[in-house]
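As structure tokens, here come the structures.
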Structure I
């Protein structure tokens, strides 16, 4: 899916989160930190995705922003107004926060029509009665569900219910909208449509979005910035391209996308961050972007499947070239994937626009040193 270019975010932060902490106590009495010193600034009009595995703290962070959970410490401010402060003992309840939220479960009132579900937050905020029909009609038109206004949630599909939930969130014209894995319960085709529609509406309206997902493709397609969470902390914050091509750690590199791994030991390091490592594939040239490695360090080299060149003959002047046996090769629509046996290691390659060798054949695989990232272990 193509990414819709968002409106340029304002440089001034809309939301400021500082040193946020939140722990939960299990039934066995063990205390588990869900957030361990999270700090994050979000600009007006920015689309920030919280990405990470289950239990990493992303949903807890979203719920603390919404006021559905009270943190143990830290601060949350929006437009300079304090929503939470552990030091000053301030906690603004969710109904007094100028934001909207779209839930994974849709959270529609089953006894209300589509129209009344969308009108509910306007009535709750005591919007003038004569203004409500116009704003609801605009929301229905914007989402493309005007023909459903008199239907009940039980009478419409999951994708239509999610559109109603989205319209309800947008009808209040809040500057901040929170999304808790809102597309996980709809099928793949509808999910792609809703992603595109949501990005178009976010660009048109200009609200800031904080979006929780475990779907890496969704995060890459939608985010201005991705916050990769792990163990209650933000492990990396950056653009989708930076997080994918310049992972801050081995943890991030192996979580984001598909990563081939080659273990080894540092033989030499030069002043430009180029490393020569002794590996099961022989000597390999790689890049140490953090300039943190020294001779003798144990490391793991990471490279992405699309970074390799696969050819029937070894290319000239390519130090990172290995003879491989093709274990499997499959066409998946957008590209071809192959699993290779390279010495004692299993590696995966992708190719767009050309076929890879068939299973059972041999080929040479080459990876530029600039695409091999070195991480100390």
Structure II
């Protein structure tokens, strides 16, 4: 199912109004001070009022059957408002991992809960080095004589793990990296919060010690899943980063019109005008890259993976540049804790590094291009 341009505009208007009302800056700061960074009431309203969690999940699994383009509208508005929630972990990472696994039984069991917001899930793919390379997976999965699986190992950089009731873990069997579903309340599992730059998206270390698990998909089939979900995660982060950059530009332009020096607004000075113009160029370039990646994400095009990497690289650079220069435009007040500029800068930097950093994705894009 694909929404029209007018429907996408209506969706954006509704989502923006919801977040402006429900998640103003003071709520963002309050939630960021908690370990889970989650308001259960807002999370529930996102599902019942916006249908945000279920929008991109197929109808047969309790969702609305829309695609990445529609989901990107929600993510861009979430980036604009810096919404603290497990949406990225649950809807982008975990739900997509289940769908890519091709395990219809697991999808039928877990996706309806993710779609209606009653289940918060996450994907534990990376380990100590933070990369998603299947060859570096060290967490082990062992099958006993009865055919039951247990997991042992440590996963790091797991988004929203403390608020998750379902954790999908990539572990190694004799056949290779494999996806497993774990109840977050199971004995032998321990979630340890990590010190992070961006408190709006908490990360954690997940320790599994003899934890019972259910295999999802094919034994040894998680390598392909990790590559596909990584592409989709890049597209999602790119949309968020466009929202961050747009909001920073809006704040900078508004402040340059209001702030006066030497009897005139600072926006009339050539240096500030040129800086805002350069910020706009970065925003529009990022929006174009993110939009193309979103449109290709649900197709079988060979260009989809390249577009995803290009969007992550382009949008990461744009969000960082605009967030940094927003602090400059605001001058002394931009460096204070009370001003929101640092919150956007933190999210921009954390998002840039979340999936391995720009250098890794330059290499990934070159690999996809056959270079």
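Out of I, II, which structure matches -0.30, -0.61, -1.17 when log10 I(q)/I(0) by the Debye sum over Cα atoms at q = 0.07, 0.10, 0.14 Å⁻¹ is calculated? The read-out was computed on structure II. For which of I, II does mean count of other Cβ atoms within 10 Å over residues 232-239, calculated from the coordinates, equal 28.9? Computing mean count of other Cβ atoms within 10 Å over residues 232-239 on every structure in I, II gives 28.9 only for II. One of I, II was used to calculate semi-axes √(5λ) of the Cα gyration tensor in Å, for residues 96-223 alone, giving 23, 17, 13; which? The structure behind it is I. Each of structures I, II was scored by distance in nm of label points 7 Å out along Cα→Cβ at positions 208 and 320; the highest score is held by I. Please state which of the structures I, II yields -16500 when helix-only ellipticity at 222 nm (-39500 (n - 2.57) for each DSSP H run of 4 or more, over all residues; to 500) is computed from it. Computing helix-only ellipticity at 222 nm (-39500 (n - 2.57) for each DSSP H run of 4 or more, over all residues; to 500) on every structure in I, II gives -16500 only for II.
Here, each number is a calculation from the coordinates, and none is a lab measurement. Not measured: the values here are computed from a predicted model. Cβ atoms are built from the backbone, for glycine too; each structure is taken alone.
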